[in-house]
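Colleague: These are the structures in question, set out in turn.
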Structure P
Amino acid sequence: MEFKDKIVLITGAAQGIGAAVARALAQRGATLAVLDVQAEPVAALVTELQLAGSTALGLAVDVSDSAAVNAAVERVEQELGPIAILVNAAGILRLGSALDCSDADWEQTFAVNVGGVFRVSRAVASCMVPRRRGVIVTVASNASSVPRQQMAAYAASKAASAHFTRCLGLELAEHGIRCNVVSPGSTDTAMQRQLWTSPEHKQAVINGALESFRLGIPLGRIADAEDIAAAVVFLASEQARHITMHELCVDGGATLGA
């Protein structure tokens, strides 16, 4: 129960990595505020967590909307208490070549993947600074450091969110607030499955593809969302109390540490 009595706010919590993080922290005693633009899945997650004995508040929030973000953070602080940990897990993927990417797809990708991290981090950190404590973990991607075909907008946005988090960590260090990044590789989530066009595609990801300049996964498996959640839990815990501005890559070796 290492997170007992700690209030944790998680964005993108309706499914995938965000939901896995919520479950992992709930099992360790955290009180949760779970945010996502998808209202019904968020409500279902809250019901699941409450039935398991956890305290949870679910809010349908578009992280690209500053007013909605600020109102949500204020409500969490009023109804649950001071936010101790923020996990930025909200993200979207728009596939397509850089030359075919529309303005709308580019702008929406950055509005959520970068702007969402900025807006929520700004709102939560403003509450943390006077208390001189807190933890922020941003879920980015190993695509932030290795170019990917058909993913220019996504990769660029994840690189921006990761570096923003590191810059934020430098500014907030004097206030005792740690900011770190977890960068997953291929993970078995709904976002990953939208890339698969056949039953064989999963193994193809593990094997790699020379024609698309993509390495395989040395450990020979695609991550589960729980693998990524474990890394988030570690960086949010007191075991990582002297770690900040760090990027932890969880990709089975797919980027060879690059």
Structure Q
Amino acid sequence: MRDVVTTDGTRIAWEEQGAGRTLLLIMGVGADHTVWAQHVAHLKRSFRCVLLDNRGTGASDAPAGPYSTAQMADDAAAVLRAVGSEPAKVIGISMGGAIAQQLALRHRELVDRMVLTASWARMNPMSEDVFSELRDLRFLLSPGAFQRRLQLLIWSPPAYAERSGKLRAERDELVDEPMTASAFAAQVDACVDHDVCAALPGLDVPVLVTCGEHDVFTPIAAGLELAGLITGSAVERFAGGHAHHWEELNRYNLLCEEFLQ
């Protein structure tokens, strides 16, 4: 992986795959760039996919928190400037969608168009408590037990049942978490504090919002509110949960490819 050092001295790791117009991929809380694998396998045929590890995750530095989505958007901007491309397409999932919003608001010249998946403009009290519970549990549970709780939140019941054997095997084999509990807490703080409702109506970037009908992590109302705040945005509803981008992988990949092109 390559890296860039931000203005506050944090090293942000990134890599690229494929060729074509630049597509920046920003993942959600607690996840590094490798979680994009099933999407990149398709998207790299049409785009130069740039994948970064958010601060606190993967090969990037994990400075003391709390973090903010604005701060992580500045990290993403540093990566795009290091890449040296034309304005980029952007896909952000969950926290990554919140970071993408800030990226477009703070660095408009770097963004061409965006897909915001399972994200929010601000959190409602239920989502705040869901995220806060995860922050606390990360300090208390074993890696496998924490992964089980996360799996139960992000998958819809039918998708969980279909994948239960694989999901159980993954958490049984998990020995270490991919990031420290303190870095996870710092990212959760960024999620909970994210509120750009006042700024989004002035955003002039083409946006597609995707949301899951059975998302208990960030309920569909949050996605619809997000879309309603962005003039001209399009919305695609999926039958699944927070992980609808995996539950209907082919539909999601094709939808992103078509919108971003």
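Quick note: the coordinates plus some simple rules give every number you see, no bench work behind them. Since we're looking at a predicted model, the values are computed, not measured. Cβ atoms are built from the backbone, for glycine too; each structure is taken alone.
Colleague: Taking 25, 21, 19 as the value of semi-axes √(5λ) of the Cα gyration tensor in Å derived from one of the structures shown (P, Q), identify that structure.
Modeller: Label of the originating structure: Q.
Colleague: To continue, here is another question. Of the structures P, Q, report the one carrying the highest value of mean count of other Cβ atoms within 10 Å over residues 13-20.
Modeller: P
Colleague: Still on this structure, please answer the following. A value of 1.00 was computed for FRET efficiency 1/(1 + (r/R0)^6) of positions 29 and 117 (r between Cβ atoms, R0 = 25 Å, to 0.05); which of P, Q is the source structure?
Modeller: Computed on structure Q.
Colleague: To which of P, Q does the computed value 22.6 (mean count of other Cβ atoms within 10 Å over residues 21-28) belong?
Modeller: Only one of P, Q returns 22.6 for mean count of other Cβ atoms within 10 Å over residues 21-28, namely P.
Colleague: FRET efficiency 1/(1 + (r/R0)^6) of positions 125 and 149 (r between Cβ atoms, R0 = 41 Å, to 0.05) was computed and gave 0.70; which structure, P, Q, did it come from?
Modeller: P
Colleague: Identify the structure, out of P, Q, from whose coordinates mean count of other Cβ atoms within 10 Å over residues 101-108 was calculated to give 21.5.
Modeller: Q
Colleague: So if we calculate distance in nm of label points 7 Å out along Cα→Cβ at positions 45 and 181 for every structure here (P, Q), which label has the highest result?
Modeller: Largest calculated value belongs to Q.
Colleague: Taking 15.0, 47 as the value of Rg and Dmax of the Cα atoms in Å, for residues 77-172 alone derived from one of the structures shown (P, Q), identify that structure.
Modeller: Considering all the candidates, the number was obtained from P.
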